[in-house]
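Asks: Listed below are the structures to be examined.
None of the figures in this text is laboratory data; all of them are computed from the coordinates on show. Computed from a predicted structure; not experimentally measured.
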Structure I
Amino acid sequence: MITRLDLKILIQSHVRKLRLANSYDFDAFYLMYLLNLDIVQRQIKAKTFVQATISTIGNRLDEIKLPVHASKSQIENISKEVQAIITEKANLRERAMKLYKN
């Protein structure tokens with residue numbers, strides 16, 4: 001997930017950039033949670049093929065089934081927790097960068 005510390009990045013063709021359409025009932029943090037579930041990771045690995053040293057999933061990403069919770073409050077709680085983790089990770093990274101500059 002891209003944070004405030006990742007403003008100058010280059011995305012190569014074998015890296016997929018994902019964005020949520022407004023029609024979904026969850027945000028990017030919940031999507032991050034879903035994509036890291038074991039059942040989703042197994043689907044991704046099953047649909048990924050390797051060319052030389054680069055793994056790619058291509059358009060097969062559309063075939064992945066995401067197990068979205070039925071409870072809106074559960075989705076919101078998980079999303080807030082993932083957001084807190086990502087924010088904390090960025091804060092720790094920023095602290096480390098300041099330490100290295102001294």
Structure II
Amino acid sequence: MADKMRVMSPLGYPPKVTIKPMAPRLEGLDGKTIYLVDPRFDDSGLFMEQLQKVMTQRLPRTKTKLVALNNIYSKDDPQTWEEIQANGDAAIIGVGH
């Protein structure tokens with residue numbers, strides 16, 4: 001029992017999280033442009049395509065625009081966010097399997 005073993009914790013160090021408030025809700029969706037963002041996460045594009053079909057059927061006065069991030073979901077995409085801020089009223093970012 002004289003032997004000792006040194007082990008490291010697999011937990012690591014979580015990143016610091018900065019809390020941000022949610023965006024304010026829109027009064028309604030009529031006449032609005034909603035961006036449907038595919039973050040390129042497992043089959044999220046398929047989910048967003050289905051969401052676009054449902055929104056087109058149920059919200060005919062709402063315009064949807066389906067866009068995919070220019071990179072994988074773990075990388076920031078300022079170009080896409082700027083486009084949404086300039087041309088959209090809201091965005092839905094989809095994650096699916």
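Asks: Quick one: Cα extents along the principal axes in Å, for residues 22-61 alone came out at 32, 27, 11 when computed from one of I, II, so which one is it?
Replies: For Cα extents along the principal axes in Å, for residues 22-61 alone, the value 32, 27, 11 is produced by structure II.
Asks: Can you spot which of I, II the value -15500 was calculated from, given it is helix-only ellipticity at 222 nm (-39500 (n - 2.57) for each DSSP H run of 4 or more, over all residues; to 500)?
Replies: I
Asks: Once Cα Rg over 2.2 N^0.38 Å is calculated for all of I, II, which comes out largest?
Replies: Max of Cα Rg over 2.2 N^0.38 Å: II.
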